[in-house]
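Computed from the coordinates by the stated procedures, all read-outs in this text should not be read as laboratory data. Here the structure is a predicted model, which means the values were calculated and not measured. Cβ atoms are built from the backbone, for glycine too; each structure is taken alone.
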Structure P
Amino acid sequence: MTNRVLEPNTVHKQSQLHLILVLYNDDDPKCFRHNLRVSPSTFDGLPARIIEHPVFFSQGPKPQMPAQSQLAILLFRFSHFGNAASVESIAQWAGVSTGQVVKYTRRVIIAFASLHDEVTRWATADEKVDAKRWVKAASCAEWRNGFAMVDGTLIPLAEKPGFHGEAYFDRKSNYSFNVQVCITLPSLYIFH
């Protein structure tokens, strides 16, 4: 009664991470991509970029979940919206607690944000010349001076953020992040 748990129960957890990260990665790239929205080869290169970040070193007595698994949870979370993107649904899918889903999301974002200046840059003069040549040959001649492609997308959030939540309310009446990406042509490297 002091904890207000009137009917104690055991929460059963069965993680999908082994299925995705091992079995689908090796044998079923289509299902892997369906779950994490990246190819297995793309995914395999990402943990190496962030694994040494201090946010992944445990400060307590228990070791952290591997960075690869934390990244998979973040990608699964970001690739869903509505009820499927609730912290509870992601926790059930991953076989972890809701608090861990939030922690893993923060850690991976912090680690990737620290790479911004290292991995994003404007196109060089030579890359612009090559891109303009490609645009002229591959598309409309009037676009010949183009060297980049800019696109944006909304990443829906499952709920209103607790801090400045109104700022995330979009024109489609959802809470979301707005992401804009600049890509150099024809290499399709993200440069900003």
Structure Q
Amino acid sequence: MSEKLNNVLNSIDRINSQDPNVTIVGGIEKPKELLYGQYMSECLAQHWPDADEYLQIAVRAQHIKRWHLKRSDFSEGKQGYLTWRKALGLFHAQTTKELMIDYGYEEVEAETTSRIIRKENLKSNQQSQTLEDVACLVFLQHYFEDFATKHSEEKIIRILQLTWRKMSEKGHNIALTLTLPSHLSKLVEKALS
């Protein structure tokens, strides 16, 4: 790992360790976005071990300082949600770009990473697609069970179908190897049937 890459990843973690939102894992509170970034990097390293520095940074920074833009600051409903998500993507990309430049990356390198985070040309840009695959896999592996307890079966199946459509064939193949509790596996089977 290059010194620049190490510095940027550590900086992302320092920022995300300030997240006031926490997730409890094994009885221990952890900053929500710090944990998310670590899950993302672990998934990338496991399934895409040859990922370049730009993708490694994009995966770790996808939710950098996510708490900064609150959902409640945007209007209710689907349009407000989509506006919030778009603003988050731009914010994450710009924050990461600035960090990379601060640690010695060239503008063009930082912009390459920003494009990945913004998920530009999702189906034609392999790195953007990989970021999407990693996010979907991390959701299934670490967040799906909690999500399923809060929503109707109809909504869960719809979200699973939307998630599946965003993934590549490689992402699908990896997802099918995940070990999920039986009640979640049944929901996945329903969504894919």
Can you say which of P, Q returns 13.9, 41 when Rg and Dmax of the Cα atoms in Å, for residues 38-101 alone is computed?
-> Q
Mean projected area of the Cα convex hull in nm² from the coordinates reads 11.6; which among P, Q | Q
A value of 68 was computed for percent of Cα pairs over 15 Å apart, for residues 86-141 alone; which of P, Q is the source structure?
-> P
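Of structures P, Q, which gives 4.6 when distance in nm of label points 7 Å out along Cα→Cβ at positions 22 and 150 is computed from the coordinates?
Value 4.6 for distance in nm of label points 7 Å out along Cα→Cβ at positions 22 and 150 corresponds to P out of P, Q.
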Once distance in nm of label points 7 Å out along Cα→Cβ at positions 30 and 118 is calculated for every structure in P, Q, which label goes with the largest value?
-> P
Supply the structure label, taken from P, Q, corresponding to helix-only ellipticity at 222 nm (-39500 (n - 2.57) for each DSSP H run of 4 or more, over all residues; to 500) with the calculated value -21000.
-> Q
